[in-house]
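Since every read-out is calculated from the coordinates, none of them should be taken as a lab result. Because the structure is a prediction, the values reported are computed rather than measured. Cβ atoms are built from the backbone, for glycine too; each structure is taken alone.
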Structure P
């Protein structure tokens with residue numbers, strides 16, 4: 001297996017290679033082919049969704065060569081002087097291309113005065129310049145800037161998209177990963193191509209060439225195994241606080257990540273809720289998970305009423321946000337366990 005970082009190695013270089021952003025690819029590709037493109041674009045989306053990769057592809061599609069593509073990290077170039085320097089450079093003609101493209105990443109990091117200076121350039125840009133601004137925090141970008149850009153929102157890729165990416169790249173790296181293993185890698189990547197491939201790289205580096213299963217992914221990444229998750233949920237719904245607390249202690253003792261444990265608990269309970277109330281989605285879930293997990297979801301949905309499932313889910317959601325704010329990360333979940341079991345007992 002190559003030691004090159006997977007996210008860089010498999011970064012898309014053409015519109016056809018971009019996964020999960022079809023709505024954006026279609027619009028940009030049409031503009032590039034027709035020659036009817038704007039002078040300023042704003043790409044918004046969470047980290048690792050492909051904003052800079054698509055920006056580079058779009059720049060090339062517009063005819064911009066490497067020497068005329070300027071990538072600026074706004075996090076380290078935040079001042080008004082930096083933007084004034086950019087404004088001076090904008091006036092010069094391209095070296096070898098019909099246009100120059102300025103890609104400003106994390107544009108929300110610019111200072112107020114820098115934004116004001118950039119605004120003047122966006123209002124009257126030279127005909128040979130295209131700006132592509134990228135941000136993960138749209139609320140920090142002034143409305144005056146947003147209004148002068150053509151905005152494209154990058155969605156977090158679905159689990160299905162990430163699973164296919166994981167399988168394809170594992171195969172290219174000479175290894176095979178089963179569907180449950182790929183789903184767990186995608187889950188740990190949390191909606192980011194970059195983070196998903198970071199998890200995959202760690203897993204590939206820790207295997208001996210055998211087929212990668214969910215159990216192998218759990219062992220290498222330190223992810224709490226699904227059996228613990230199911231036992232924890234069952235204990236909660238049966239109001240067995242002692243058992244649920246013992247499981248949390250075991251997770252902490254094994255140095256498993258409490259935040260990841262909480263996320264897996266929420267994900268499994270959500271799937272059980274969908275199995276109970278959404279017949280059409282249930283069919284999709286059956287295709288997604290192995291038989292053991294489906295048996296668990298069905299049993300949970302059959303024996304737990306709607307009030308019980310929603311009450312537990314709500315409490316766990318609130319505790320999840322508090323994990324990491326205390327010296328002992330498991331405390332919010334422990335408090336949730338006590339609160340849930342007391343409420344469920346009093347409701348009987």
Structure Q
């Protein structure tokens with residue numbers, strides 16, 4: 001219908017692609033919003049314009065990209081509806097995104113919202129009772145349309161007003177994917193992502209790391225956490241050092257490169273030229289006391305040697321880069337060090 005616009009939550013997965021195409025097939029302009037955070041989709045920020053072009057070329061969908069990291073990090077401190085099996089606040093996550101999408105509607109000229117949710121597909125966030133809670137708490141009870149399962153749900157305002165033809169919407173339910181794949185074929189969509197959880201917080205190991213940080217069992221306090229801290233937390237080996245510092249060591253070359261890219265001005269970087277080994281980041285080294293920093297530099301250099309390749313003498317030169325300068329420390333693998341703690 002000419003002149004009608006809808007705003008869709010877009011994850012890049014098949015369900016969200018199909019929801020957009022199903023509504024657009026009725027002549028409605030669909031604009032999609034891809035929310036990202038350090039836990040999902042953050043790589044899109046490396047080239048948001050390239051991502052938008054790819055989605056338009058592959059699926060015919062206009063996608064906007066918005067970073068909600070600050071909102072999300074605050075949400076994790078106390079999600080109203082709690083967590084799932086791991087540290088994943090799925091219900092509050094969806095509420096957060098839908099609230100933000102609702103705020104964007106007027107500026108984009110949208111009359112209603114779309115999601116790719118399928119009734120019964122996910123055990124926590126896509127049960128009927130949970131879907132109702134999400135509608136209610138996000139303030140979108142009458143304007144949120146779920147095209148893939150719409151005929152199993154109450155009519156929305158867009159349907160009642162005739163903006164959307166309910167008979168052309170669907171009644172998908174459950175965890176099966178055969179109907180989605182068949183519908184993709186009807187739209188000529190053959191290149192789409194395989195289904196996956198998508199959120200790091202649902203990973204039992206990585207989610208546990210984040211949970212410990214938010215529980216105060218880390219060097220940082222919850223209110224100090226930034227997106228870079230999370231990206232570092234999800235990379236490499238982690239140590240609490242005797243002087244109060246937080247050290248991250250890369251486990252392979254890609255992680256070494258990632259750590260170098262994430263390093264901030266106040267961080268100290270460790271590496272070795274003499275033998276293969278990890279890159280190390282002493283996070284927020286500039287905030288440590290002089291005595292604590294000196295001690296942590298020595299321990300950090302020893303750990304870089306400890307996890308490096310065992311060639312030549314026991315000792316090795318470790319290059320230390322900090323605030324535009326470079327030092328070289330001679331270090332060997334550490335003996336028992338009081339106050340040194342591995343953070344799994």
Quiz item: The value 0.35 for FRET efficiency 1/(1 + (r/R0)^6) of positions 122 and 258 (r between Cβ atoms, R0 = 41 Å, to 0.05) was derived from one model only; which of P, Q is it?
Solution: P
Self-check item: Identity of the structure behind -18000 (criterion: helix-only ellipticity at 222 nm (-39500 (n - 2.57) for each DSSP H run of 4 or more, over all residues; to 500), calculated), options P, Q
Solution: P
Quiz prompt | mean projected area of the Cα convex hull in nm², for residues 18-153 alone from the coordinates reads 7.4; which among P, Q | solution = P
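Among the shown structures P, Q, from which was the value 0.70 of FRET efficiency 1/(1 + (r/R0)^6) of positions 58 and 266 (r between Cβ atoms, R0 = 41 Å, to 0.05) calculated? Please list the in-between numbers first.
Values: P: 0.70; Q: 0.50.
It traces back to P.
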Quiz item: If FRET efficiency 1/(1 + (r/R0)^6) of positions 186 and 250 (r between Cβ atoms, R0 = 41 Å, to 0.05) is computed to be 0.35, which of P, Q is the source?
Solution: Q
